[in-house]
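Below you'll find a set of structures to go through.
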Structure I
Amino acid sequence: MPYDFTTWDRNCLEEQTTPLAGSVPGTVPAWLRGSLLLDGPGRLTFGETEFNHVFDGAALLQKFTFSETGITFTSRFLQSYAYQTNLEHQQVVVSEFGTTGKSVAKSKLAKLGDKFAFDKMFSDNAPVGVVKFGGEYYCITEAPFLHKIDPATLSTVSKIDLHKELGINSHCPNPHTLTDGTTINVLHGVGATGPKYDIVAFPSTPPQGKDHVFSKPQKLGSVDARWKLNPCHMHTFGLTQHYIVLLEQPLTIDVKAMVANTIRDKPFIGGMEWLENKLVKIHLVNRETGKEVKQKVKCEQFFFMHIINCFEKDNHIIIDVNTYDKPDLLYAFHLKNLRENNATLGSKLDGGKVKRIVLPLEVSDKAAPEQNLVTLSGTKAQAHRQKDGSLLLTPDVVAPHAYEIPTINPSNHAKPYRYFYGNCGDMTQTTGKVGKVDMEAGQVKEWSEDGLYSGIALFVPRPGSTSEDDGVVLVTLLHGSDKKKITLLVLNAADMAELTRVTFTTPSDIPRSLHGTYIHA
């Protein structure tokens, strides 16, 4: 049996609002009290119509709650405009990443108006993740719409339109929330010279007289896009003690194609362009001054979704990232492709690699082109000064496969670290592995079981812990044989040994989530 891609093809039609209790063999640590909150595409059909792409599904929140009496499971759909409209009309009305919705406007003029109305052209469906702004929890996606939710009930409270608030077109769906409650994010807008990436900080509490933190963020810096009609796709960005790190990859949004596709009723994914033979450009912005470091830096070409961690060490910037040769994964997850090629797709997909990029902060203008300017010990990464004074970086391959939706000890965020956890990108086998990657030793310790496929892995540190891997890894497991089952696995983070697992069976399909967060009780 090859990798089972039906675990990506799950259509949930019924919420689980009443907590389901599961029997728990083994031992749940007594300190593990709180909730694992997940977000992802859940519903794929409305009436007789169906979305084309896995990522288009209506957002479904899933929650595992840990208490003294055991573990429970609940789920609820995000009440976005897209979800409510599709539900009302019992068809896909609102366009998504890979699907064009069918207009319900009666006149041609009204239909044209819908196409170019910003809040109609871009869906407010938010299936990417749950993030924290100003002490509140919001569902997020790349489009500039946020939905405040109640993490206790999973109910949708309100909606924030950042296009109206701040005039932006999109934003990074993986912001960084600091220990003081400040949240840093990258907003994508258009300036006098074209597309730009604005780096802003949202405060920990709303300004006086405001009921949310989004009205006036502090601007930390701004970077112009290098291609004026092709801003890049930026799913994550990096943060170190002194710098914001932007990786401008050659997967871009073709502005002209987007406009043409809107007129022709073609989906968003058709406007994305991979610029062959273009390198990754690295921007460093000083967190204190807001100025971009003048040194021009480029890296060998790759596609990426998730930066694992960034930090500073011995006058170098270290950027750890899951990389792929090309963005083929995005196109592979059309439902038609998954269904027709389930048996062979895994052997054709790039499983990615974990790479370490090292950027020296001090570069002599007398350095010879053949001289490796990376003086950091323990890495094979290279940096060479080019004739024009720019740096060309060659990463070090740490692991032969990517480990996606990476999770680390939050105490090591933006600091030196050793371990991270994630889902193995190798889709040639019958198991969906979860791995612990040792970035210093270049070794991976994995957990797997035939017929189970890891969805989200999340590290939760033990309160009072002093070692980096003292805690547990919570892993959601989908069953290849039963679409209505989901298992929550609790692993000891130090040795990846199983502590316990609990399985829930629901009335409808259990879909994959894309990201998760842990909320302490």
Structure II
Amino acid sequence: MIFRNMSLLIFRSFVNKKGCFTLPLIRQCHMYPVYHKHRLSNKICMEDEFGHHSYQQIYNKALNLARVLKDEKVSPGTSVAFMSGNNNEYLVAQWAVWLVGAVGVPLCSSHPTDSIRYYLDDSKAGLTLVTQALKQKLAPLQDNFKVISYSSTEVNSSEQNLDDQELSGEDPAMILYTSGTTGPPKGVVLTHSNLYNQTKCLLTAWNYCETDRLLHCLPLHHTHGIVNCLLCPLSAQATVCMLPAFNAEKVWSALLNKEVNVLMAVPTIYAKLLEYHDKTGQDPDKVREACKSVRLMVSGSAALPTPILHRWKEITGHTLLERYGMTEIGMALSNPLQGNRTPGAVGNPLPGVQARIIRPGTSEILAEATNDSLSILNSEEGELQIRGPNVFKEYLNKPEATQKEFDGDWFKTGDTSKVENGVFRILGRTSVDIIKSGGYKISALDVERVLLTHSNITDVSIVGVSDEVYGQKVAAVIVVATSDFDLQQLRTWCKEKMPKYWIPTDLRIVSEMPRNAMGKVNKKELIKSLF
């Protein structure tokens, strides 16, 4: 089945003339424009550091940039990377890429040059867009990659059009990079159908609507910031209030001044907001009263420590809604919008998603569930697997890695889970080499590979150590050639070599790395003995 400008459906209005939520039949997708011109052309799409931007204005800017892409011979299916700040320029690039039928590869401006070089090379980016403010960041790469800078200047005419692109729902829309247990980061290929379904299930479950004002303070290079906090509210014709980066004072200001009614963040952010609240001595009554105007507060991307959950409810009156997702699947499990939210649990499958738990090393099903059914109220722990139209297409150019992560059409998440009193709990990574810190999934092996290039490090093991704020912190156990070495030296060296969230925050120096007869390090024992 062909979708004419299927990608544009991701941000078209799902609100009918009576203001009720509705969805078109898939075969009708080509009939719906980006916005309802007669009703919503001046509706505010995004508020950011540069001002207010309507849906009409964003579309005009995207159309202008799309013409530049056409002039640069970008054809449907071409990978186009883009780097911007957290503002309307991101959205302009994303829409422009989709308008020409290309595949978006969002880049993180805080990543070191070597990481960005890898993403551009691996994705075979035919072109890289970068905003004027960030163009120096990519200057070292211009000899090897085609890089052009852009600004989100609005065109004068709103009537300029492009030829429609014939796109299948199975055509790739976006490539997001995620760490695995082996090898460098893998490109997760998400189709237009994947993004449509990842968006649709949350619109239904969390009741997004056009009166929502969502506070966005998350990075825009992974699924939490892109799907949950951008595609979803914009699909409902809501308004996104974008911060350049997380800032506790600005988040509290938005809440206390009743500027927003939806907040989504990672546990680390909630911990920092609590810290700011206690440090500044905010009026508890004023906080609770202001937060009554917020309809939804969500925590995800990492396990939410129970003390943070309880403390947040104490000061705001809100029980944070915990959910579970991954880059490969979007969101899969969620506590209910209405009803009981069990602390430490991630609820049940979202609409259209199927989940099951498999006994490790076997094909025995311990539990299986859909949005409205559950096979057992309490299960043994096992590996969580997910199936549905939300599940990604493939790892880019890695057929063996893709095949390894699937059991038929079930995606093997690598997380250990169980059903307890009718809801799913995530017990941790099946692989000790995956660390979840501050909402990021980090491959310990990736960090080890970089550290082993240090002239003073002869052996290293990277482990995830439990941390109340970050869920896990990245810790290094190393053997050094000389004794003059400490954590600060290590962190300084790492700044130019790896993303900030990879850099170890704890260090143990040992004379010899403990290994078994097969030469392997038992990382679980290493954590117990040293941390």
Subject >> distance in nm of label points 7 Å out along Cα→Cβ at positions 343 and 447 - structure with the largest value, from I, II >> reply: I
**OP:** Consider the structures I, II: one of them gives 20.1 for mean count of other Cβ atoms within 10 Å over residues 127-134 as calculated from the coordinates. Say which.
**Re:** II
Subject >> Computed 25 for percent of Cα pairs over 39 Å apart - originating structure among I, II >> reply: II
Subject >> For helix-only ellipticity at 222 nm (-39500 (n - 2.57) for each DSSP H run of 4 or more, over all residues; to 500) computed as -2500, the structure of I, II it came from >> reply: I
Original post:
Who wins on mean count of other Cβ atoms within 10 Å over residues 55-62 among I, II, i.e. which is largest?
Top reply: I
**OP:** Work out the source of 12 here, i.e. which of I, II gives that when relative contact order in percent (Cα under 8 Å, 6 or more apart) is computed.
**Re:** II
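Where a number appears in this text, it was derived from the coordinates with a stated rule and is not lab data. Here the structure is a predicted model, which means the values were calculated and not measured. Cβ atoms are built from the backbone, for glycine too; each structure is taken alone.
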